[in-house]
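Dropping the structures in below, format is structure tokens.
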Structure 1
Amino acid sequence: MKDKLFIFDLDGTILRLNISAEQFSNAKTRINAYFKEYGIQDDLRPLIPKIIILSKIVTKDKKLQEKIIKNSFSIIDEVESNPDGGIEIRQENVDLLNDLKERNIKIGLMSNNGRMGVLNALNKIGLSKDFFTFLITRDDVSLPKPFIDPYLKIEQYLSKYNCSLFTDDIFDFLPLINLEEIYNWNIKKYIVLQMDIKNQSYNWITLNKMNFNALKEE
């Protein structure tokens, strides 16, 4: 029998970066001003994918694309590392992660936040990157979620372990629809509500509330 691997999203699942609408709007304004230099204005929705798409519209030069994406993401990094509403920590979720670790269950983190913001948030809850079997952020792939790149990057783990994925965003599941058939992965998918993994996680397919203790013991 394969060992277990639990994969978690970060923001909205384990904790919440309380970025106000004003702070987010100001960041988008700065990014839009940057793209305006290249003759492009856009509503930047959804933000991360749109930055990547617009960089490819601006130029075919890969290095310039990377520069545009990096400069745009750096603006978001500032916001994610210093959310004006602070970081909302759910101690129950931190305790859950530590419980899994004590049981020697492997834990992965896959986030669309930047590495700077992720490490800052983890530091707030007393965890380091070494706590996780892998830590994938938007800085570690060319195309972050909901694109397939993050999943292909951890293909060796998805093929080796029985995986459970927890996220507050169903779009995180979309890349897996075809990939699971292609690679013969076994991934249970759970949508997390109210940032409460243990008590408010539901099977994406059946919408049945999960029994977390049973899942750990399977």
Structure 2
Amino acid sequence: MKIKAVAALIAATAIIAGTANIAVGQGSKVRVDDVGRARVERFLVWSLEAPAAPGAVVSPETCQQESPRRDKVWFLPVFIASGTADVTCAVPARSDLVLNLGGTICLEDEVTPRDSLVECATQGEVDIPTVQTAIVDGKTTDEFATDATRVFTANLPADNGFGLPAGPRVAAYAGRNLLIQGLDKGEHTIRLIFRLPPSSEVQFDVDITYHVTVG
């Protein structure tokens, strides 16, 4: 995730409309769809409010159901630092998985007021090009949707990936996300690759492998 102002590392640019099918295994199709602004906000709040373990690349450590009322949707952990990581989790049959591929999050502070947070996050996606790839069971998809949230509030824990004091923080986000649907029962591998370009002043490379068992 990339932060502007007091903001962190997640980056992208490109608005993709509609859905796409990518082949995963013999006789099977996985549909990749847009996530939607409201769900992205819930997704980000879930990740930001989870305690971050020291040196962790992702937060939280494993997948989580969106809510008991939305038992079909599961969130995959979001990266909060550069590096490589493996995440293992199990989800019920016919589950949809939400994957964040990176973007820009802006947090309110003395430099970035509340009324400019959405503009800050959206501009961050334009200013900083990135390499972002999702590989589902060996098949690469480039069908990414860029979602810009409204202003939202997350209650940061004492151990958070930003090194900020605990408490409520107002933020906005723009970045790429995927809703992965139609995975067959069994073992699946989803790989996320995120890189800033070599010309960047700071290098930030992420390589995460999610091992998901669909029951």
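Every read-out reported here was derived from the displayed coordinates using simple, explicitly stated rules and does not represent laboratory data. The shown structure was predicted, so the numbers you read here are calculated from the model rather than taken from an experiment. Cβ atoms are built from the backbone, for glycine too; each structure is taken alone.
Numbers for the structure displayed
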{"item": "Structures 1, 2, by distance in nm of label points 7 Å out along Cα→Cβ at positions 71 and 135: label with the highest value", "result": "2"}
{"item": "For 30 (relative contact order in percent (Cα under 8 Å, 6 or more apart), calculated) the corresponding structure among 1, 2", "result": "2"}
{"item": "Among 1, 2, structure where helix-only ellipticity at 222 nm (-39500 (n - 2.57) for each DSSP H run of 4 or more, over all residues; to 500) as derived comes to -3500", "result": "2"}
{"item": "Structure (1, 2) behind the derived value 0.98 of Rg/Rh (Cα atoms, Kirkwood Rh)", "result": "1"}
